[in-house]
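Below: a set of structures, written as structure tokens.
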Structure P
Amino acid sequence: MKLSIGIVGLPNVGKSTLFKLLTSQEILIANYPFATIDPNVGVVPVPDERLEKLNELSRSKKKIPAVVEFFDIAGLVKGAHEGEGLGNQFLTHIRDTAAVVMVLRVFKDESIIHVENSVDPVRDLEILETELAFRDLATVETAWKRFEADAKTGKSDVKKSFEHLRRIKEALEKFKLINTAEFEEARADIKIRELNLLTAKKQLFLLNGKRDDVPDALVAKIMEIGGDFIVSDLVQDNSVPELIQKAYKILDLISFFTTGEDETRAWTIRHGAKAPEAAGAIHTDFENKFIRAEVVHWDKLLEAGGWHKAREKGFLRVEGKEYVVKDGDVIVVRHG
């Protein structure tokens, strides 16, 4: 499972600076709008001390971390859905991402141009949400006739999908997000999922500046829409670990490990996944041919000093198909 995140923001708020921090890639960072005119994509390893320690324990030939794929697109501006600026052209590049990082400028520096001529992160947030809603509305309107025609077949599942689409359309017309609990059933609908709606994605806000720069109204707004945020001065701070940890949290993801002489590797799965699903993350055939899993928590494996000693001490467990994998489990899959 590869975690992918889109980076969204107005021009000159720190998107490209964040991308550079995340990926250490040299990209154009300029003090004018639309410096990023092509989507930048970078793959970032997930910082994890558990992987490092397991790798040392096993003296593996290879160490393979879990990764996050970040997409940085051109800055959105007010009226992007009507052709203003360039960002709207690139929103398709984040359709397949699992979450969106919304970068908001809270720092005050008159030498850095703001496309709206003033620093107001609450206004900027509303601009971004509005533009994403407009883009989704266009997607919904394009799909409307197809869903409507399918619903006329009388099949209950397709009629239900059309009803989900109707509710989503009504919400988007009011510029409401659909990543809330209210639309959980609609988001689970396979036909709705295929639309890859931007406002259905989990959102994490990165507030570029210092904590003292963050207005209470902004925090209240983020809480109101069910988001989470971190505050980081991108010029000075290394925000990578906290940003990725928050992304795992909002997406309800965990990591498990495999380790041995050949390699130590971190794998990303959803919280609550059972052992066969985790096995399927390693190889698709393993899920269907799953027999059992040998499991030990990473700290217990380190405490024992190795796999065989963990078995001798009784730290190792044999688990079946109903076992729910825990964050930090080290697993050996037995399969047919």
Structure Q
Amino acid sequence: MNETYDLISIGDSTIDVFMEIEDYRGLVQDGKKYLGLDHGAKIGVKKMTRIAAVGNSANNAIGSSRLGLKTAIYTHVGSDPSGQEMVAIFKEEGVSTDFVHIDEGKKSNFSSVINYGAERVIFVYHEHRDYNLPELPPSKWVYYSSSSEGHDILHEQIPSYIQKSGAKLGFNPGTFQLKEGLLGIAPILKATYVLILNRQEAHGLVGGDEADTKNLQQKLHETGPKVVIITDARNGTFAFDSESGRYLHAGIPEDSPVVERTGAGDAFSTGSIAAMVKGQGLAEALVWGTLSSTSVVQHIGAREGLLTPEGMEEMKQRWAGDFEVKEF
């Protein structure tokens, strides 16, 4: 408990099973894409991949550890074999498990990912958890992301820890947090240093013109975050730093291969925050985040492509010249 960490991740962990299918119909209705499967049919799976100890915060904890940060995670797992497996993986990846809570008699979370091409549909099962933030040691940063129902107490406990410890908070809201809207997550936003979310999520929280990036960022900044980062798929990433007043845009390597996009957002968050933890400025943080995401989408699952410092340097040499960070 006397240790000091670079980063403590907070959020759910899960098991992902990826199933790559071939027999499907792509449907478009009202501008939205749908996966069409015949009801009652038996669908062949071309490839199956199982990955344990993933999820937004788990990916961040492992990815940060690989980038050389001293990392811990507060998460809940079941008392089943999958839970034991996840704890073992965290240890293997150098993530402290001192704050992992094993829920006796409960299952671990599970996701089934249907892959078709580079896109996917995810079926998610969340076990109910009784969250209660343990007494955490000092940490330079905290990363908070997806938690299931019943996480409300964390919206009081995390800001309290941030205030007492002086840590900086990175917040990437998950599905349940986004459903609560601005009012529900207001205590977290007020304590947040850097907020990371995609364009659709940003618009869902503050409304207005979805295409007006600066307005979205200003509205989100007014809720508390000092830095607001909006990711926008192939359009790159947009960042606003309220302390300098700068608006930055980072493109993406257009020719980089894409195998499967699960974990792209988590990889971006991991790379960009790791850069900040190491004292890099926002522009370089956008480079780290972009390259981390570029690496992960070249693999199936959210963990395989997470980078080491050496891997980051290799990615810089290969891809950093293919995009630029500039003011917009």
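No value in this document is a laboratory result; all are computed from the given coordinates. Here the structure is a predicted model, which means the values were calculated and not measured. Cβ atoms are built from the backbone, for glycine too; each structure is taken alone.
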Computing percent of Cα pairs over 28 Å apart for each of P, Q, the value 39 comes from structure Q
The value 14.4, 44 for Rg and Dmax of the Cα atoms in Å, for residues 70-149 alone was derived from one model only; which of P, Q is it?
Q
Taking distance in nm of label points 7 Å out along Cα→Cβ at positions 182 and 206 for each of P, Q, the highest value is that of structure P
Using the calculated result 16 for relative contact order in percent (Cα under 8 Å, 6 or more apart), pick out the matching structure from P, Q.
Q
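Taking volume of the Cα convex hull per residue in Å³, for residues 78-213 alone as the criterion, which structure among P, Q has the greatest value?
The maximum falls on structure Q.
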Of the structures labelled P, Q, which one yields 3.3 when distance in nm of label points 7 Å out along Cα→Cβ at positions 198 and 310 is computed from its coordinates?
Q
